[in-house]
1. Taking 1.1 as the value of distance in nm of label points 7 Å out along Cα→Cβ at positions 62 and 150 derived from one of the structures shown (P, Q), identify that structure.
2. Given 1.6 as the derived value for distance in nm of label points 7 Å out along Cα→Cβ at positions 6 and 38, which of the supplied structures P, Q does it correspond to?
3. One of P, Q was used to compute Cα Rg over 2.2 N^0.38 Å, and the result was 1.23. Which label is that?
4. Can you spot which of P, Q the value -17500 was calculated from, given it is helix-only ellipticity at 222 nm (-39500 (n - 2.57) for each DSSP H run of 4 or more, over all residues; to 500)?
Structure P
Amino acid sequence: MIYGYARVSTVKQIRGNSLEEQEAILRGKGCCQDIIIEQYTGKTTDRPKLQELMSRLQSGDTLMVTKLDRLARTVQEGSELIQSLIAKGITVVIDNMGTISNKPMDKLMLNILLAFAEFERDMIIERTQAGKEIARTKDGYKDGRPKKYTEYQLQNALALLENHSYTQVEQMTGISKSTLIREKRQQKGKQQ
């Protein structure tokens, strides 16, 4: 059986074209039977759907991915994963590389490309951390996700709670009941 594996790291990529592109490539290469889709970081092979797929693969099956970094982002984990699959009699096909085997040249190419994938990931982390350090030096910087609602919107919604139920305020403002409850608690905490 031919299995496909498509992975994205972020929710934005699920809604974008990255996942659709991977699926289209896999289907175009003959992987129509079963494509496993996962939104999980590539820094580890300890991914739930990948682990489930690994347990399903049997000798004679084929595992197909579009790019090596969809399967693994480190030399050690990628090499161990692919070598264990080959040892079980599973054919590993990476679209932009071809079929991977135990031949010395395939092992060399695999390790070089895995090293580049690991390097790329390390550079992304380094740039992100440098960007955060610069941002921390600026006035008004807050670590974490930006607030979805302005202070004015939240205060308006809390004022509406005086004459309306949480459900009604949620319908009027679009602010969830849990957010309203949390904001109300925070306000009480500030007043005490």
Structure Q
Amino acid sequence: MEFALFSELPVLAGHGARGAIVRILRARGVAVHSGRKVVAVGEDKIELDGGKHFDAQASVWATGASAPPWIAQSGLATDSLGFVEVSDTLQSRSHPEVFAAGDVASVIGETRPKSGVFAVRQGPVLARNLRRALAGEAPEPFRPPSRSLALISCGDRYAVASWGGLAVQGAWVWRWKDRIDRRFVERYRSGAAES
């Protein structure tokens, strides 16, 4: 059995881990085809822009974040991709009584990718701002970090860490990721993350 990954953009563009992930994929028998946009998937083939076809017994088509259609119908101001346009206080630019955070929203003036790292950090600010709005107080701004740590599991208890242009990898990175993930989940179970 052969595996292939087609990506219109370079795999993990902008991450220091890009090269490491591509090498790991290739070492595990996954052919990487960057700069190739998939335009259609059939029962037994994949079609790329330009008309080239590849035979495929099974396909998984993963896409980036996209705005749900209800946002365009809601009357809320949206960015060019259809996400709710919010200020740094996570309030809708057109309806300040509406708050939005995470992948459904785009903070005006920020060019951050749709990422769980940023969505999770918006959560406590969103919770505080909802309480502040109900109390008649001014909301506080969300201040995103200038960069974030990405921990990417590769299976077999092996992971790659990416911080800016730096990348490290190994079983120890997987243990580090596992410890962080478990602490994060426990924090939300206990309610401590709301403070």
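We did not get these values from a lab; they are worked out from the coordinates using the rules stated. Just so it is clear, the model here is predicted, and its values are computed rather than measured. Cβ atoms are built from the backbone, for glycine too; each structure is taken alone.
1. Numbers: P: 5.7; Q: 1.1.
Comparing all candidates, it corresponds to Q.
2. P
3. Computing Cα Rg over 2.2 N^0.38 Å on every structure in P, Q gives 1.23 only for Q.
4. P
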